[in-house]
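Undergrad: Once you scroll down, you'll see the structures, which are given as structure tokens.
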Structure 1
Amino acid sequence: MIELRKALAEIQIDKLAIVATHTDALNNLCERESMLFARAQENKPDNAPSDLLLGLFTKLNVEALSSLNAHLDQIQAMQSAIEEQVGRKHAESFKLPVVEELLLVTHIWLYVQAILGWITA
């Protein structure tokens with residue numbers, strides 16, 4: 001059985017620029033999802049780790065999009081309030097964790113698809 005972080009390292013996830021700028025988010029994600037990845041390996045021992053990564057990151061992408069969508073009204077209201085208080089230029093420096101995770105998960109999800117030959121450049 002291979003750990004999630006090692007499976008990502010084996011497909012050279014560090015090639016993605018977003019990984020370098022979101023190391024804390026990736027570390028949190030790996031810690032949070034390592035047990036699920038381990039269970040997937042136990043349940044599907046014949047599947048390659050890259051196939052299991054595709055399943056995991058498909059799930060994470062759907063969840064991140066759903067979470068963002070569920071809170072969209074609040075996010076937009078918060079963004080408007082921040083812009084009113086500090087101005088648009090300074091408001092851009094505020095980052096939302098849900099958006100940051102969506103960006104990271106989506107990049108990794110697409111990368112895994114490319115590794116598997118599902119999409120081409």
Structure 2
Amino acid sequence: MELRTRVVAYVDEGHGHREAARHFRVSPKFVNDLVKLRRETGLLTPKRQGNGGGYGKLAGVTDWLKARVTKKGEITLNELVVELDRTHGIAVHRATVWRVLRGLGLSHKKKSAGA
């Protein structure tokens with residue numbers, strides 16, 4: 001926070017954004033973003049990062065995923081991806097499904113029977 005305050009104060013003294021970036025050894029984008037953040041919010045506190053654990057595209061179907069894995073315990077990630085697309089119209093990579101399952105504390109079958 002101290003650096004953020006000092007950078008914006010330097011700009012407020014009449015120095016340019018690039019000059020402030022060189023002076024404090026930060027990127028010009030950092031300076032631009034700080035000035036913009038203060039103009040929009042009146043604060044210099046960093047914005048929250050990430051999506052807050054909402055599971056992105058799959059936020060609305062986590063209950064369905066949980067029920068599906070519980071009902072058919074030996075389902076593969078690829079099968080789940082296909083079912084998500086067919087039943088909910090959601091196209092995602094299997095790694096996305098895996099992250100949601102891991103977040104829910106669920107496991108899944110790694111290989112299909114013939115593999």
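Here, each number is a calculation from the coordinates, and none is a lab measurement. Since this is a predicted model, take the numbers as computed values, not measurements. Cβ atoms are built from the backbone, for glycine too; each structure is taken alone.
Undergrad: Out of 1, 2, which has the highest value for Rg/Rh (Cα atoms, Kirkwood Rh)?
TA: When Rg/Rh (Cα atoms, Kirkwood Rh) is calculated for 1, 2, structure 2 comes out on top.
Undergrad: Then there is this: Supply the structure label, taken from 1, 2, corresponding to distance in nm of label points 7 Å out along Cα→Cβ at positions 49 and 65 with the calculated value 2.7.
TA: Derived from the structure labelled 1.
Undergrad: Computing helix-only ellipticity at 222 nm (-39500 (n - 2.57) for each DSSP H run of 4 or more, over all residues; to 500) gives -17500 for which of 1, 2?
TA: Here the read-out was taken from 2.
Undergrad: Tell me which structure, out of 1, 2, gives 2.4 once distance in nm of label points 7 Å out along Cα→Cβ at positions 17 and 105 is calculated.
TA: It must be structure 1, since only it matches.
Undergrad: Any idea which of 1, 2 comes out highest on relative contact order in percent (Cα under 8 Å, 6 or more apart)?
TA: 1
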